[in-house]
Structure formats: C-alpha cells, structure tokens
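Throughout, read-outs are computed from the coordinates displayed, never taken from laboratory work. Keep in mind that what you see is a predicted model, and the values were worked out from it rather than measured. Cβ atoms are built from the backbone, for glycine too; each structure is taken alone.
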Structure 1
Amino acid sequence: MKVLDAQELLQIARDRTGLSDFGPDDFREGLDMLVQGVNADVAVRPDRVEHLRENVLRLLINRLWFQKDLAEHPEIMDEVIDAPIIITSMPRTGSTKLQRLLGASGDFQLVEYWKGHMFARIPGAPEGGREQRIAETRDYEKWLYEVSPDMITGHPVFTDEAEEEMQLFEYAFRTGAMMVFGSSSFFGWLLSADPTPAYDYLKMQLQYLQWQNPQDRKKPWLLKTPIHFGLEKQLNRIFDNPRFLVTHRDPVKCVPSIAGIAYNWHLLYADVEPDLNGGEAMTAYYGQSADDHLAWRDNDPDLQILDIAFSDITSNDEAVVRRIYEAFGLPLTEKSLQGMRDWSQRNPRNKHGGHSYSAEKFGTTDEAIRNRFADYIDRFAPLLA
C-alpha cells in the first residue's frame, strides 16, 4: 500500500506555508528512503495513516519556517555554541535521569520536548507561536500514551521536560529516531548513511533555539542522545570545547531493554506486531557503536570526559551531581542543588512502572551480547558491576 508520496508531501508543505525553501537539500535522500521504506515494509494501521503523514509534514513545515527566519535574521548563524556538556552513552544507562536531574538545576540550556517537536517559530504568531507549539506537543504526547501505553514505562516523554536532541535529527531524515515509522529497510540504509548532514543541521538548530532564548545565552548547553554514542567525532567537529559525560551499565541489561523500547515505538503505526528479533540488530548496532566510541577515546587523550556508573546515578545522584560540577568547574549553588533534589524526590526509580525484558525474548542471548561487547566490558568493568 502506498501510504506516503515524497513529492506530494513536499508540495503540501509548500502549499500550507506559502514557502518553498527547505534549506540544505541533503535531507531529500533520507526522505525518499523513509517513504520507500514505509510503503514497502510497514503495514500501517488505516486509522493512523493520516497521523503518520502529518508527522512527516510537521518535519517539512518546520524546515520551511526555519529557513524563513534564517533569511530574515542571518545573525542566527552568529550564535556561538561553546563548551556544551554532552551525555553520550548507550541507552538504558541512566542517561535520561541524569539529563533531567541536571536540567532541573536551571544552570543549562535544554532541548525541552516541545522545542524538539516544534523547533521553528510559527510566522506571524505571537512570541513565535510558543503557546501553539507547546499545545501541539502536548497533544502528541497524549496521543503517544493512548496508542502505546507501555511507552511510559520505557522512555517517558513530557512536553516541558528536557528531552533528547534526537528529535532534532529527525528533520534531517537520517536518524535512528525514525524507528517510530517502523521501516527495516530505512534502518538498513541508515547504518551506512553519512551522519555529517544531520550534525551540521543540528548545530544550526541549536543556534536557532539559542537565538530564540537570548536570556539563556550565557548558560552552557546540556545535550544527550544515544545517537551520539560512537559518533562523538562529529561532536568534536561541530562544537568548540565539548565536555562529555559517559554513563555506563552492563550491556546484557541494556540491549534487551533497548529492543523492548524499539518494539513499542514500532507499534505506534504498525497494523501487525513486528517480529521479536530486535535484540540481534541492537547488539550489532550498539556493539559497533561501542567499538567506535573506544577508538574515539584512544585517538584523543585530551578529551574532557567524565565516566559515571549507572549504579551511582540510581543510588546517590547528588554525589554524582557534585562530581560533575567539580570536574567541569561549574559553580554549584544551593538554589541549583535544591532544584535537583526536588526533581529527584518527585521522580523515584520506576515511578511509571518497571521495564525489563530477557535477551531471549528479542532473539539473542546474554552470551552473544557479552561476546560482542567484550572490549567495552573489559575497559569499563569496574563501572558495570
């Protein structure tokens, strides 16, 4: 069934906005591959076809709005992104808790969920359409939990909280975040696709968000997404003086959990349940990412990196916070600490329910995971206990 048509989507976006400049043209290959993949691989539920189309249109329309602002305000590209703090780790290692905990301090610039979902200002709307952008994001958040309730136990998202800039990568149409559309062939293409255009666009998007919020310009950015794991050299390329937090946990516990979350994302649009062999694919993907991560560290001994164990994040988060602030020379005020303490008290572990899967459920084994991650496990064994 032909659910999507790339040229039709591009034209609808032009017609709705009256705009025609989508920015750098390198997004089109990914758009074409996504459209082909969805049409070939995904049995889209009839009642969700329109939602899927609107989701893709959201990405295209935001690109158009962004380019309009760039044309009218070229000073956006003068914004300086200096010394961001970037959490780059495998998923399921405590990185989300750490990001949101630090975000509660008020000391950082953040990509809140609504800023990723609707990153561009709406032309002609008061305050760039801030309230409309927040409202549309809240509607999307509500829809997510209505159609896939299990998502809230895996990786819950909240409109006003810090979220991964993985959302921003979607606008370049070359990111694993698009597993939401459920196309295996798109994911296969992505494994060999050059991530450079996505990272170039990410920097532009962050400059744009910073320009929209000049009151926070002096605060460092706090970024986080597992997409960066193994691609850190891209971050060194686009940012000056990046500082890295790497959270660690036994891959045997991470991989099945990652596969479980991917499974729930696939169910957003699919009419039939996907097969349960995601564990093998995730082992291969993140195993290669781990190898690339180790090579990146070995090739540059001057990197600013702080390694943190999952067990420390879950057992004594305030001690972890103090280590981070001290390591990066950040002033830690009582006000910041209290904001983080309050967040921690409001968000105990498993607040939204537990999330645990076996390797076997997703077509792999603990032994296969250990073998693939042998070098990583050997390097960071003390942090994985």
Structure 2
Amino acid sequence: MNEGLENFSILIPDSDDQKVLAYQVVNCLSFYKAIKIYIMSSNKNSHLRYSRRIKHFSYYPNGSTATWISNINKEVERHKIDLIMPIFDGGIARIIKNKSLLKDACKVCVLPSNENYFTAIDKGLLYRFLKINNLPCPESEITKPNELPNFNNLKFPIIAKPVNGYSGGNQIKILKNPEEVENYNKLIKYNCNVIYQNYVNGYDLCCNVLCDKGEIKAYSVQSTEKIEHQDLEPQTGFKFVDNTQLLEIIKKVMKGLEWSGVANIDCRYDKDDNSFKIIEINSRYWMNIDASSMAQVNFPYLHCLLTLNKLFDYKKAKEISYVNLRGLARLVSNKPATLLKVKYILHSTPLKFVFKDPIPMLFIYAWRTKKLLKAKFKN
C-alpha cells in the first residue's frame, strides 16, 4: 500500500462550471499540504482566486472548446502539471470528446469512455441500459418534447424530467393525473426528450464511487436526513451508511458500464416492494463531496492515486452524520445550542474548511446575495 504520495500538482480546468463544487474539491485536496492546486477560470474575480490553498490562478476569457483545450496545454507546460482533473459535466464531456487534442492526455484523471459516459448522463439511455441488464429502476416512458406518454407502464403519481442537461432537482415535477401531464407538456421549453417515471414511495440514497474499468475502488453511501421537506431538493443533511444490498446492485451497474473515474448514483428505497431502484447517474464530482473526505473517503485524492497507478486499500466511508452550511443554518435556527457542540461542528459540518480558508466562501455568499437582491428588485 502507498497512500503517502502527496507531492504532485493538479490543474482544475473547469472551476467555473459549478462554483461551490470547485471549492469543495479543493477542500478535499487541502488535507494533503504538499499537493499544488492550479485553477483555470473564465471569471477574473472567481472566489478561488482568493483561496490560500491555490498555488496559481489563471484567467482566460470564455472561448471555443479548441481554445479551452489549447489553454489547458499552455498551463500544463508552463507549470509542469502532473494531473488534469475536470470536475463537472461540461468540462468532463469536453475532455472526453477532445482528449486527442491534449498534448499530455495521459495526465487526465481516469474517465469513462465516450459511449459509457453519455449512456450514464442521458436518463433515457440509462433507463434502457438498466432494463436490458435487468437492473432495478422505476418503470418509465421516454417521449419527445411536448409529446404525451401512452401510460402503458405508468401509475400516478409520476415524475417528469428532461433526459439530460439538468441536475440538483431542476426541472423535475411530480404529476398526479393526466391533466397535470398535459399542462406540464404545454410548458416544456427544452429540446431534449422527456422521461416519465413511476414515483417511488420511499426515501433517497446516494452511492458515490471511484472505479477502474468497472471495478469499485472506493465508495460511500448517503442516506438523507431531512431537516425540512426536501423530497426533490439536493441533500442538505445526510448520514453515511453501509448498505451491502445496495452496493451489490451498484457493482453490477458500474461493471456493466465498464466505468472508470467517479460517479454519484441517485437511488431510491421502495417501501412498497422493499427494494432499491436506480434513479439516475451523475457522472462527475458531486455536491457535498468534502463530506466524504470527513468520512475518511477522499475521492479527489484517491482519484489522483488511481491515475498515478499508486496502490491504496479498498475504501468505504466511516458512518457519520453530516449537514452542509445550508442544513446547519436550519439546525441552528431550530436549535441554537447546536453551535455549542464543538466536536459536531468540526467533524459533521464543513465549517472547519471555512475557518481555515474563509475568503472564498464569503465571496460565494456575497455573489448569491447580490444575485437574489438583483432578482428581487427586477421583479
């Protein structure tokens, strides 16, 4: 085993795609002080410019994919970068499609093949893959935009959502009858297909994995702990659990996709038939990833080791509870004494990252506040 390797450099070329996620990935890597983190951004005033954890910040105006790849090549050569780590959908897709344009393609952290990546991110293609391979998922129908489903396998209530292009609960609707389906169809403004899916009566779980050619090398399972009603919202509070039944299903999914790299699999426990069902796959790093590092599975770091062909023990998460900053605010609002639980604050929330590197988070909240105020006065 060799988990002590820390002295290498990483370029994150798509830090603008999801501002908070980039900050959280940096949080994970900050556990290893000798790792040098380089950031590419199309935003001159990106919050990460002001992070004490960033070795070098480079600004490039928005341009074509070819220009973006060329800028990556410049950064790799200029700073003698060891690893290139795209973290979000847009950047990962562009790297996969244009890997041949990179001068040092071998430095890209391991990623899935083009075919398997796009099977995973398209909810329609994923549904067909799951059905063909006899893997558990809700019965679904896929239609073109503004086309009604025939309801052959559907029972109300149903979930409706675009097959790609949205995440974090965006554009997902619960429909309770045919009239609501018709009204939903009239309002569709996106161009991709729509998937209609039986609503699963139960609760959410997420399985996070790092894989190499279909074999899981590290994983964590998150079970939602609701602070308030958030059935279709991103998780704000959750518990890391060990669920062997779900893990066996995920192993089959990842093996079938011959997956390499990280993935976040949204699942649902069905109370009606006591089974787990695969809902969708986020084939990228995920929100609250720094929570896994606190549960002793540091996915970004292990992703680097895997790419560098360094051995590490099979990793599973320590069973802890966790709330993000939004969840913590809700907890403190309900129970102010929570702030007095120092051990909980340091080990079950991201506040310790904020204490060590506060300026980026202050910039994020200032940006959000400005955006909210702008929207409020506009209306």
Structure 3
Amino acid sequence: MTIVTTRCIGMLIAMAAIIVLPHGPATADAVGDFYKGKSIRLIISTGAGGGQDQTARIVGRHWTNHVPGSPTFVPTNMPGGGHLLATNHLYNVAPKDGTAVGAIIPSIVMHQVLGRKGVQYDAAKFQWIGSSTLSNSMVFVWHTTGVKTIQDAKAKSVIMGGTGAASNSVRYPAMLNNVLGTKFRVIMGYRSTNQADLAMERGEVQGRAGATFNTMLATQGEWIKTDKINILAQIGPAKEPGFEKIPLVTELAKDKASRDVLQVFCDDIGLGRPFMVAPGVPADRVAALRTSFDATMKDAALLADAKKSRLDISPTSGDKIQKLVENMIRMSPDVLTRVKAALETKDAIAGKAKGSKGGKKKKKKESSGG
C-alpha cells in the first residue's frame, strides 16, 4: 500500500509540474500570438503638438518593443468635449481586445465625480496601465501684465486663454476666483493650448492656466528662462522640483474648507499622464500591457528620446493609478458640494475666441490639456 501511495503521489507531482510549469510562458505566448502582426490604436484626447500628444507618441514608439508580439502603436488624435469624445469612444466603441489604448487627460475622472453631462463611462472600471509623467499644473500670466502673485490677481482683472468649457484652462481660473477671490476672466474656445499661447503673444489674452511644468519646459522653455511669463501658483500633490518658490494653491487657502477643495484638484494632478484600456480587455493582455509599460519607462532609448524632446519621464504604476481613481470617486458629499461650487464658471467667462464654435471658420482640432 505504501509503495502504491508513494507512486501515486509521485505521479501527481509530475503531472502538476507538467501543467503548472508551462503556464507562464504559455500565457506570454498566447499574448504574443495575439499581438503579432497587429497594431494598437493609441487614442490621444488632445490635438496634435501639445505635451500630452508628444508624450503619448514617444511612449508608443518605444512601447512596441516591450509588448509580446511587438504590435505597432498607431497614434490617433481625438480631441473634443473636454476629453469626453476620446474617453467615451474608448469605453463604448473601441475594441475590447487590447488593440485600443487611451492616452487621456485625467480630468475625465473629475468629469464623472462632478456628474458632468456627456459622461458615458465609469472611470473606476477602466483598467489603468500606468502613468508616464507626474508634473504639476501652473497658472501663469504674460510678463507685461504687472501681475506677479495671486494676491496681485485679486486686485487686478486678468484675461486668460482657454480651450473647452470643461478643460483645466477654463476650470482653474474659475476655481481660483471662487475659492481665493482672484479676478481671472477667460476667453474660451481656442482650438488648442498652442493657439491660446499664440493669442497671448499677440496680446489677445494675458495668461493661461492648466499647462504642466514639463510641457512648458519642453515647448516654451524660453518663456520661463527669460521671464516672459510670471508663474503665480502651482497645482499638484507636492511642489515641482526646481520651482519650490512658487506656492501650491493649497498654501494660499484662507481656511481648511478652502484647502480641502483645492486639495481635490491637487490630487487630480497626481494621476499624471495615464494610459488605460476599457473594461472587458482580457486579464492576460492587461497584465502584459502593464508589465511592458513598466519596462518601457526604464528603456534607455525612451529616456534618451524624451530628454531630447525635453519631456519628463516620472512613472506611476497602474495599480497606484487605479487606487487614486477609486479614492477620487469616493469623495465625501460635503467636499463634493464645495468642489462643484468652486467650478461655477458663469462669472469667469469673458467671451469666445475668434473662430471658436459658432464662428465662420472651419472647425479644427482642439486640445484642452497641456
């Protein structure tokens, strides 16, 4: 009996080894077989040329080398609706097989939290792959305004350039007006943040909010180096390295209630520049995308490419992004009520840009992220 039992146990162990050992490679092979010869559509929620677009394209260019099967990433710009067009498309229309990845400005989480009209997704159900960059947003004005601090902006009206109604370039000035008492006024409807910046150079507007530090350093670095702009405040979880003298908006709050509201927007920035896939994408492909994304973030070629383009790579894992999103969606009702009040834009809108929606010019691509 003992001999038979021992033999049986030995056979079971051998069978288990046969079943278990190939499991990892088999899974990787299955993912590689699926992606081989295919392309992954990289859906970018902003227009071409901005920091979000540049970062997504550079990441996609190198990501292909780490995904099993080496699929080609094909960037597709889908701006509009404060990033809702791209987000709704990814969630409801795009294939749920891992051949569509979103590179979408994370304000779409706040859109859901605030119950914004047009939201057709649940951000917590997206499968977040990771974030390539964490960089604070800034509020800046042109050097000729004479405005150098938020306190100055409380005493003097400043015309800001904005894109879509739900973009940070419009929301942040309204939020600062309602919480801190600034006097920002927004000309909205510029088709991209680049166009808003050109308008500032022409004197049509005097500043902009919502651009990230890494984007401005990459695209308008000379403005910062030569003091063409005055940065009044920054929005983020901690001060941007190298810009410690510029106050966080939370430091400017007059009381805890105001600080709690401003902290929500700082936490929002903590999501960085995330990548995600829709619910329903098979778990093995999600795992492969996360693993390959993490590897891409350490790729020497990517880092060199990003440095050449003056883009920062400071990654956050998909698991951490997933938790941040879930925490934001569970915001307390009291804070949510105050956040909604802070985002009331009626008194902040000064007018619409030339050629914006409703004008005579042909509609062009819009970018509401920096």
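So if we calculate mean count of other Cβ atoms within 10 Å over residues 103-110 for every structure here (1, 2, 3), which label has the highest result?
Going through 1, 2, 3 one by one, mean count of other Cβ atoms within 10 Å over residues 103-110 is largest in 3.
Suppose you compute mean count of other Cβ atoms within 10 Å over residues 111-118 for every structure in 1, 2, 3: which one lands on 23.5?
Going label by label, the one that fits is 1.
A value of -10500 was computed for helix-only ellipticity at 222 nm (-39500 (n - 2.57) for each DSSP H run of 4 or more, over all residues; to 500); which of 1, 2, 3 is the source structure?
Working through the options, I get structure 2.
Work out the source of 0.00 here, i.e. which of 1, 2, 3 gives that when FRET efficiency 1/(1 + (r/R0)^6) of positions 95 and 255 (r between Cβ atoms, R0 = 25 Å, to 0.05) is computed.
That value comes from structure 3.
For mean count of other Cβ atoms within 10 Å over residues 55-62, find whichever of 1, 2, 3 sits highest and give me its label.
3
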